[in-house]
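Enquirer: There are structures below to look over.
No value in this document is a laboratory result; all are computed from the given coordinates. Fair warning: this is a prediction, and the values are worked out from it, not measured in the lab. Cβ atoms are built from the backbone, for glycine too; each structure is taken alone.
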Structure P
Amino acid sequence: MAFLVLLESLKPAERAVFLLREVFDYDYPEIADIISKNEPACRQLFSRAKKHITAKQPRFKSTPEKHRQMLESFLQAVEVGELTGLMSVLAEDVVLWADSGGKVKGAATRPVAGRDAVARFSLGTRRFLPEDYRVEIAEVNGQPALIYRVEDRAFLVLTIEVEAQHICAIRLVANPEKLARV
């Protein structure tokens, strides 16, 4: 999922060249024909795409233990409504993405960016949670995640990315179609 987010940050031409070169192993002359640009332009687009992707990758990966600890700290701060505690675990430039498929009340329709905005959004959306929900920590896509359930039905999955001892990204999936098998 993180790789897809990185690809989405590229311009369309950069993304096309990067995928054709890195994933499909096309040569530059072939790429130039496919995207109707000259070969030097394709080399430049590939170079830019690679720099953008490298720049957005965390310098230091968090350990699984630290990742889980940050997820638990986030949950605890949200559950008790502690704005200061929540802001202390969030990076200054944290971004929250929500995927509700347009089917869930209270979900963000655009990315929420910045420590203050993300913290306030996270605390504000608690009012939309069903009364009888429960939260469990489980592994989703190879990383710890919060799964919110009512009875046996998952209605929200929350994952985080950790960098430099802070949460730098939060991803919420609340789209019922995507949660049918969770």
Structure Q
Amino acid sequence: MDENKIYLITDQDGFSPEISRLVSMMNYVRKTTIDAVKGLTTEQLDYQHDEHSNSIGALLSHIASIEFGYQLMTFEHREPTEAEKKQWLPSYELGELGREAIKGNNLEHYIDLLVQTRLKTLDELRKRPDSWLYEETLFWGNKPANNYFKWFHVFEDELSHRGQIRWIIKRIPDKLQRTR
């Protein structure tokens, strides 16, 4: 990601023109997500506002799990294996399962998860022509959706959770406040 072009929705080296626009938007969203969590400690990443809340770490893991799921759906046209379900289900579903399983990790763990997942996405998008964006399949409630919408949804979901992350950060107790 070229930080000098972060505010430009434009051609990206190695990508077709329309996929470049999608990648431009995905890059901006990811940069702002990572900027939002810079400097957080493990304790801050694990903080839950109440017994029904997800932690920041769980939300970061969820963002990666959604991207992984859409990789399977749009690039590989398959469901996750049992091993993949075991690995990703707590992050994907969040809630009680996520609260139990996703904790004790440092920021580097979550950043690495986001980076590795995104690298695979970018590698796969480089292989596709713009026409791939318009390929349709049945989606939520058996309605037609194209790959463009599906990948828009990936970063739209990230935007939503980034808002939650910013909300949680403002409510971290003083004793856990970050020093950045």
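Enquirer: So helix-only ellipticity at 222 nm (-39500 (n - 2.57) for each DSSP H run of 4 or more, over all residues; to 500), computed for just one structure, reads -19500; which one of P, Q is that?
Expert: Q
Enquirer: Computing FRET efficiency 1/(1 + (r/R0)^6) of positions 55 and 151 (r between Cβ atoms, R0 = 30 Å, to 0.05) gives 0.10 for which of P, Q?
Expert: Details: P: 0.10; Q: 0.70.
The correct label is P.
Enquirer: Can you tell which of P, Q yields 19 when relative contact order in percent (Cα under 8 Å, 6 or more apart) is derived from it?
Expert: Of the options listed, only P reproduces it.
Enquirer: Here's a follow-up. Assuming 2.0 is distance in nm of label points 7 Å out along Cα→Cβ at positions 79 and 119 as calculated from a single structure, say which of P, Q it is.
Expert: Answer by label: P.
Enquirer: Which structure, out of P, Q, was Rg/Rh (Cα atoms, Kirkwood Rh) calculated from, if the result is 0.98?
Expert: On the way: P: 1.06; Q: 0.98.
For Rg/Rh (Cα atoms, Kirkwood Rh), the value 0.98 is produced by structure Q.
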